[in-house]
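Chemist: Listed after this line are the structures, all set down as structure tokens.
FYI, it's all coordinate maths here, none of it is from the lab. Note that the structure is a prediction, hence the values are computed from the model and not measured. Cβ atoms are built from the backbone, for glycine too; each structure is taken alone.
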Structure I
Amino acid sequence: MAYLKPLDKNLHPDLAADFQIFEEILGFVPNSLLTMQRRPEIVKGFGELTKAVMPKDGEVHLGFKRLIAHFASRAVGCQYCEAHSLVAAKIHGISQEKLDQIWEYQTSDLYSDAERVALDYALAAGSVPNAVDQELVDRMKKHWSENQIVEILGVVCLYGFLNRWNDSMATDLEESPKSMGDRVLASGGWTGGKHV
């Protein structure tokens with residue numbers, strides 16, 4: 001059970017446009033933002049940062065950025081964000097078949113070498129202590145431009161905020177991400193943790 005209850009999404013009408021950003025990403029307004037709206041300026045700031053990190057015209061595929069988010073969240077164990085990011089990945093063009101093989105990304109034919117190294121990078125960058133080293137950066141540079149690496153790290157950092165927020169609030173997991181977690185992640189030990 002969440003440590004603070006989410007508030008009604010209509011409580012602050014001036015947040016409607018900010019909430020719309022996340023309805024487009026996930027198909028609903030997440031409980032994290034409904035809790036966060038106790039300080040509306042945080043919702044607004046987070047919405048602006050999300051738009052900057054996840055633009056539709058970025059150099060890294062928007063759906064793949066959600067897989068980056070998943071691996072960054074996996075590194076710190078935020079089960080809320082692990083599930084959310086996969087829902088968003090599917091909405092933004094990643095096939096269910098590819099999601100179903102997320103645990104096998106290192107060997108699955110559905111993942112390219114460029115994707116594999118970027119997911120390794122997300123795990124390393126999301127870890128505490130940080131595990132990015134020169135060898136990993138060299139591997140990244142073989143597949144990704146410097147602009148793309150900045151985009152990828154931006155996703156890891158954006159989700160660093162969300163991981164801390166949701167685990168510290170024990171944010172209740174909504175039905176859609178819970179179903180995705182049960183389908184895709186449970187085989188690797190995902191339970192929903194404090195979020196269910």
Structure II
Amino acid sequence: MRYLTRDDRREVILQAAMRVALAEGFTAMTVRRIASEGGVSTGQVHHHFASANELKSQAFIRLIEELLDIELVPPTASWREQLHSMLGSEDGALEPYIRLWREALLLAEKEPEIKGAYVLSMEMWHGKVVQLIRQGREAGEFTNVDSAEHIAWRLIALACGLDGIWLLGMPGVDEAALQHHLAASIQKELC
């Protein structure tokens with residue numbers, strides 16, 4: 001086995017934490033479990049990360065960066081389609097990321113480091129939505145001149161709210177209804 005630099009070893013641990021997070025969620029992200037997944041000692045995990053919550057937070061941020069960079073529709077898709085997929089994709093492969101995001105929201109109330117990571121992830125999502133709105137405007141597809149930042153927060157709030165209602169199993173709010181409401185709101189907000 002080759003010698004790993006400090007940065008390489010830290011990356012091995014972070015990648016192991018990301019795999020555990022996606023497969024099993026935050027509750028499975030114990031130092032022992034991550035060390036086992038990464039093939040390192042628990043002492044190495046403690047050496048590279050000040051706390052388990054720091055490691056969880058950094059793994060979560062990395063995973064959300066991955067999620068936000070996934071191309072869900074072809075680059076030739078309309079700006080409306082790209083925006084819709086950024087706010088409410090039906091791609092089942094994203095479910096582990098979405099499950100982790102929901103879990104982070106619950107943990108944010110009790111864990112300051114997780115809260116900081118969750119806030120950052122929301123800001124990252126907001127930035128991507130704002131970027132899509134601006135690009136859609138430049139292409140002439142979106143005509144509303146209201147602040148892209150404000151529109152993005154309203155659409156994100158709607159997507160989060162609909163997701164929560166859908167999770168509760170409320171009558172009349174299934175995946176199709178969620179997609180319909182999201183499409184209607186994009187239309188009202190941007191055209």
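Chemist: If you rank structures I, II by mean count of other Cβ atoms within 10 Å over residues 128-135, which sits at the top with the largest value? Working shown, then result.
Modeler: Working: I: 9.9; II: 18.9.
Biggest value here belongs to II.
Chemist: Can you spot which of I, II the value 19 was calculated from, given it is relative contact order in percent (Cα under 8 Å, 6 or more apart)? Write out the running numbers ahead of the final one.
Modeler: Working: I: 29; II: 19.
The value was obtained from structure II.
Chemist: Here is a further query. From which structure (I, II) was percent of Cα pairs over 20 Å apart calculated, if the value obtained is 53? Each step should come with its number before you reach the end.
Modeler: Values: I: 53; II: 60.
Matching structure: I.
Chemist: Using mean count of other Cβ atoms within 10 Å over residues 80-87 as the calculated read-out, with 21.1 as its value, let me know the right label among I, II. Spell out each step's value before the answer.
Modeler: Numbers: I: 28.5; II: 21.1.
The value was obtained from structure II.
Chemist: Suppose log10 I(q)/I(0) by the Debye sum over Cα atoms at q = 0.15, 0.22 Å⁻¹, for residues 16-103 alone works out to -0.57, -1.17; of I, II, which structure was it derived from?
Modeler: Numbers: I: -0.57, -1.17; II: -0.61, -0.99.
Working through the options, I get structure I.
Chemist: I would also like to ask the following. Could you tell me which structure in I, II was used to calculate mean count of other Cβ atoms within 10 Å over residues 24-31 as 15.8?
Modeler: The value was obtained from structure II.
Chemist: Figure out for me which of the structures I, II the number -18500 belongs to, where helix-only ellipticity at 222 nm (-39500 (n - 2.57) for each DSSP H run of 4 or more, over all residues; to 500) was derived from the coordinates.
Modeler: Working: I: -18500; II: -24000.
Checking each candidate, the match is I.
Chemist: Figure out for me which of the structures I, II the number 13.0, 42 belongs to, where Rg and Dmax of the Cα atoms in Å, for residues 112-151 alone was derived from the coordinates. List each step's numbers first, then the result.
Modeler: Numbers: I: 9.5, 27; II: 13.0, 42.
Of the options listed, only II reproduces it.
Chemist: While we're on this one: Taking distance in nm of label points 7 Å out along Cα→Cβ at positions 120 and 176 for each of I, II, which is largest? Walk me through the intermediate numbers first.
Modeler: Working: I: 3.4; II: 4.1.
When distance in nm of label points 7 Å out along Cα→Cβ at positions 120 and 176 is calculated for I, II, structure II comes out on top.
Chemist: Still on this model: State the single structure among I, II that was used to calculate distance in nm of label points 7 Å out along Cα→Cβ at positions 48 and 136, giving 4.0. Don't jump to the answer; show the numbers that get you there.
Modeler: On the way: I: 3.1; II: 4.0.
Answer by label: II.
Chemist: Given structures I, II, which gives the highest value for mean count of other Cβ atoms within 10 Å over residues 72-79?
Modeler: Values: I: 23.1; II: 12.2.
Top value of mean count of other Cβ atoms within 10 Å over residues 72-79, among I, II, belongs to structure I.
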